[in-house]
Structure P
Amino acid sequence: MIKDAEAHLRSLRDGRTVLIDGRRVADVTTDPAFAGAVASAAALYGHQVAHAEEMTFESPTAPGRRVNLAWMSPRNHAELVTRRRAMERWAELSCGMMGRSPDHVASTFVGFMAGLHVWQEYDKRRAAALEDYFRFIRDADHWVAYVIINPQADKAKQAKDQPGGDLVARVVDEDAQGITIRGAKMLATAGVMANELMVSGIVALQPGDEPYAFTAVTPMATKGVKMHSRRSYEAASGTVFDYPLAARFDENDAVVFFDDVTIPWERVLVHRDLRMMQAQWHETRAHVMQNYQCIVRLAVKLRFLLGLAHKVAETNGILGFPQTRETLGLLAAKASNIEALVIAMEAAGEDFHGTFVPDRRLLVAAQTVAQTTYPEFVEAIRLLSGGGLIMVPSSAADFDGGETEALIHAAQRSPATDSLGRVKLMKLAWDAIGSEFGSRHLQYEMFYSGPQFAIRGNSYRFHDWSGPRGMVERFMDSYGLPRAAVRDAAE
């Protein structure tokens, strides 16, 4: 038994509250703002059914139930690589454009479970809640989204000092049954197509912030959970021909409001503990596993953009120019660099309390490089495309078989393809790098893992400086002042 596309679509018809354009969405599987992306999301599960051996494994707690390999806690290097290849296959279905596919938060929970001892040292009841919830979401093969960032307001103030009240989600009540939370969190990327929601925080908290120091999970359809969606790029896209990426892979982002949402204790993983809010990410291997998935997906996405850059150059008849080959060669090296870092972090991985995880130092190195690599790809494709990106016909309707189409054939020329092929490619390139969808992806890739100073700070923090410093110090110990200079200095 494997979760398939139709099962996932059925699971989304649960009465969840999604708000967009001043209205409440009745059914995310059919609404024009989300239907294309939701269909693409469901197709991920269809793919795992069609390719069960390479995409799934048997759950250790549900005999006969096969679930996605993202839920596997790899025991060795070979299993880590097997798991990664399944993530690559999923990423290829969206050209790497679905950044929060189900394997992302699944990876987070695999990292949590690798650090189960951290939970047990903190609170055995919360550790038991984590174990129980992990079994539940793994055996159901649920898609879990998360919100772990506070809404932007006054960044100079702590959460408790923000004006207006009820800005940031916090615990406002608790009893024998559980906790009640109120406030908002962002950004529930892919939340509209997920089954469950984790609400937590990744930014360090200060004394006095205890009501904000919690991690809890709840179904998307829980009473009081309200997703307020950003603009739907899919709804504005028109046809797939005109916006081939936005029409199918706009996974959406939403601010989530918690209107006195009650969560039972068995779904509360951290409760009013400032230290544990950071420990859950960095003393376990959750931060490593979730960002490892991101880098694997980015490697797929860069391969797609690299192919797009090459095809644009070919279509524009500039592939033979030395400067074009220089540009493409540099892009190829940068894409290969990310792929090499994935392979390296796996090869240098460690056994962390029974789970084989990628090397943390090389992971943060990849994150640091990735934040500048993606903008460089976007800029290069712009330069290779030139005015071709903005001279495309207004829509697929212009291929009318009459006067307008004749103008297209007269003006849209290429040594490598016909007029239709040129228009189709340039519309794809524009959607990838210039449309609202493309611009959102630029912003996403630059900031989803955090601001640059934070990621580079992690790179500094996780690097072993004893080796490089030791090399310098040993070399300096190998020489000194000439004897004459020592004598002169003494005199």
Structure Q
Amino acid sequence: MTILLMLLTSCVNNPSMPSDSVPIPVERQYVSADITYSESTAQYAFRLNMDSTETSFAKYYFEPGIEDEEREACIETTDDLLSSQSLQDVVPEIYIFSQERYGYKYIDDHKLYSSVQDWRSIEYITDVLLAAYDEGAHYGTAFGYANHLAKINQWDSYDSKFSHPSVGDVFDLNYLCFDEDFVTDNDVVVAKEMSCDFVEWYLKQQGEQAFWQLLSSCSRSVDALAAYYQENGVAYAPSSIQYGAGGRSYDYIVYSDSGTFYIAKDWTDINAEYNPLITDGFLHSNYTDTKAFFEINLKQMKQYQDLFKLDDYNHNLEIVFSKPIAASKTSFYQSLNHRIYLYNVDSLMHEYIHALTMPTASMKRWQVEGFARYFSYYYDHYGMALLNQDYNHTPDTATTKWIHEYLATLDRPIDMAKDYCELENIAIYHFGFTDPNADYVVGSSFVQYLVKQYGEDAVVDHIYGNGTPLPKTYVELVKEWNKYIESEYEGYSKYK
């Protein structure tokens, strides 16, 4: 270890060392390196020649033009922090751009992309810790520990105290709880102070070695945070959803066992005016609404995994909330990249079923779209809200008479979670469809008929499992389904 690194390490263990110590001049060797910057799933990318150097603790890349004094201050602070951690051979990579070129932060695969700033700020120290441990780690835990390290070095730090936020969800202390777009300015201050108090509480109880385990595990952090609240008399179960910085392209990224969500900065739901659950600034503001969206949909995704019982599902799914990039302006699943492009949240569960079953081109339309349409009615909170709005506010015309005839049989509004089978079958009769491949709804009605006859497991296994044949041929089944529709729904007006 060089004399410089020995001195830097001693700084961590010597709180009396002045915070304004002048860095020792270093003859540092840089090499030219071509780097390609891109954010996962985003179209934004650029190539740049950067100056690269390496220490025992990290690899550094600086945009040409950044002054040597700035580079040394960055390296000194970062090495100082990393030298005190137990990283198990992880060597983070730190990419520093000028504010004019970049101005965003993005963390991925132990790489931190950031810009010139105050290297001793708690925010920068937090980013370094996340790059060193895990970009999807619990942000409040990393922030509180960054504050702890700043105190040791006698840098500017936040007060550590327990307090109550104005919005209870801020008790989650995740990345969005530190963002003024999602919570109030005061709640950001509360989140910072409470994160610092939580970390100091844990360090006193368990020590530093045990604490490092929290930084590499969001679930452990959440469990420890729950214990912290219990000790402070707060009955609150913190959310385990992991949020992270989104760089130039995304507001934020959500990490989960079922997939990774990328929320583009300019994303708006194309069905926002029709869906009563879509509020102003949806998923770009109001942490409570945003948290509810991800909690509901992650639960639903798990329900579909359990329902289909597929052993070879690929969990490395990417769900990109983006502006339409296809001429049809319809959300779609891209099997080649195992990625969903989402333009409206009411189609998320439909596309997720495609991602689970990974349909092939050789399949018939009813097996792909009819299957996804039918099962998407099972667990789809946001999709049902849109359909209920649509069906209950459909104008009474000659072509929609069948809807109003059905509504007249009810003593309540249409609830698609209960009524979808009847309404789809009435629609098939009304328009005279007989081919399951004619339309999504027609295919869904046919799948519905098969499930009634043979059960969910048999239908799923027949199409996407082991391919176990059903007792009758496809032609026979279609004839029976046509006969069933004609006999059961004869009383409803047919479209002329």
Structure R
Amino acid sequence: MTTFAAAADASTEILAAIRALQAHDLPTRGGHTLAYVYDSGVPGLDELAAAAYASAMHANALDPTAFPSLPAMEGDLVATAASLLGGGPETVGTVTAGGTESCMLAVAAARDARGDIEHPRMVIASSAHAAFHKAAHYFGVAIDMVDVNPVTLRADAGAMAAAIGPDTVLVVASAPSYAHGVIDPIPEIAAAAATRGVRCHVDACIGGWILGSWRRFGIRPGNREVPPFDLSVPGVTSLSVDLHKYAYTPKGASVLLHANAELRAAQYFVHTNWPGYAMLNTTLQSTRSGGPIAAAWAVAKRLGDKGYRDIAERTADAVTRIRAGIADISGLRVLAEPDATLIALAATDDGPNVFAIADEMAARGYYIQPQFAFRGAPATLHITITAANAGNETELVGALADSAAAAAAQPEPSFPPEVVETVMAADLSTPEQLAAAAGPLGLLGEGGALALPARMAPINALLDALPSVVREQVLRGVLSMLTRPGTDLLAR
């Protein structure tokens, strides 16, 4: 009895310590974190997901014959996604750990299906998710990047068609693009790819589930129809959609759909030329916890058509109201008319610095994601609207208006020229030089550990002004410092 009591006391203390650490995290509920997290607002859903996750967290999807419950649930999730997203009787799919893995597998499958091409390439718009650049880096697929239309910020279908060459193995379109929230002209892009015998992947990781729900239930935010974007579009060969976004399942769960099994075949990794077990991998992972699969299955079953319809309606109303409210905020503008649930906010010509607005929003209990200027598009603020924002639109718009006004009263965020020169002159590839540059930027805490300031506008403004190659070098070094023991991120 004493042993069990001691163990119970220790468990209580450990859980209390976790909660104490989590007190410094962004909130995952309530609609105040406008990126990274998705809140359905449905009572009891988290508890169901947690119980389902726990029931399968030790099961391993590496071997489908060992834990047949997992492929059964995975097949159900794939069928549900395919039904929502234009799949047919031949559509197949795989549950992955997230959108980046889904996108990377689409690239890997396209590359490996064309073993006759020595130097494979893919055509993407400049607005395509960074996951495709990551895939190119890991898999040796060169990128032909085409600028988007400067007005609509959608992919230029004609320019993408012209970029398709004899070594192109994949063309990518977004539904919607993460940074700007607009849907590319997918029928035109897919048709161009099909004409050349090239695969076309639609990255619907963030928007696919909500767009499919709006279409299924006849919901028209802003009185606009959902444009064609999914596997029902001729020429689209694969599509990725994240369950842990607008299907509101726990992380990490995404689905990669292929139009048929032949297209998916090259995605698999199979190896038996070693003395161990036959390695049969459907994803980049070998061991896969059954927890995310079971949790996703439970949430999808619990919500069903009725639950997803209610969520889709509430989300559409929230997007419409927030979009309308932003129109009345002095100094702010919507960069592109949103096609889904993502809004990119830019400053007007005489408006305040957007990075200062992000800091002001943080002071008011909201997290909005800063995005750097890129190829003619200005720096923006990214807002992801979820069902949790329904009913709280006035509060959010009011916080934005107050933040914009407060930012407008501040000087432009910057560092003294000598500090900028120090950063530019440093060899940021070495920890010592990075630390020397971090000091003048106010990024070092006690003992020389990295400690981010509460207000990031000057840092973001500096990063925004740096060439992307230098900015990436800085961020790579910062990431290294962030992940060292002793780094104090809890003191912000």
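Just so it is clear, none of the values below were taken in a lab; they were calculated from the coordinates. All of these numbers come straight from a predicted model, not from anything done at the bench. Cβ atoms are built from the backbone, for glycine too; each structure is taken alone.
A value of 1.03 for Cα Rg over 2.2 N^0.38 Å, for residues 74-281 alone, calculated from one of P, Q, R, originates in structure Q.
Between structures P, Q, R, the greatest calculated value of distance in nm of label points 7 Å out along Cα→Cβ at positions 34 and 442 is seen in Q.
Given a value of 54, 24, 20 for semi-axes √(5λ) of the Cα gyration tensor in Å, point me to the structure among P, Q, R it was derived from. Computed on structure Q.
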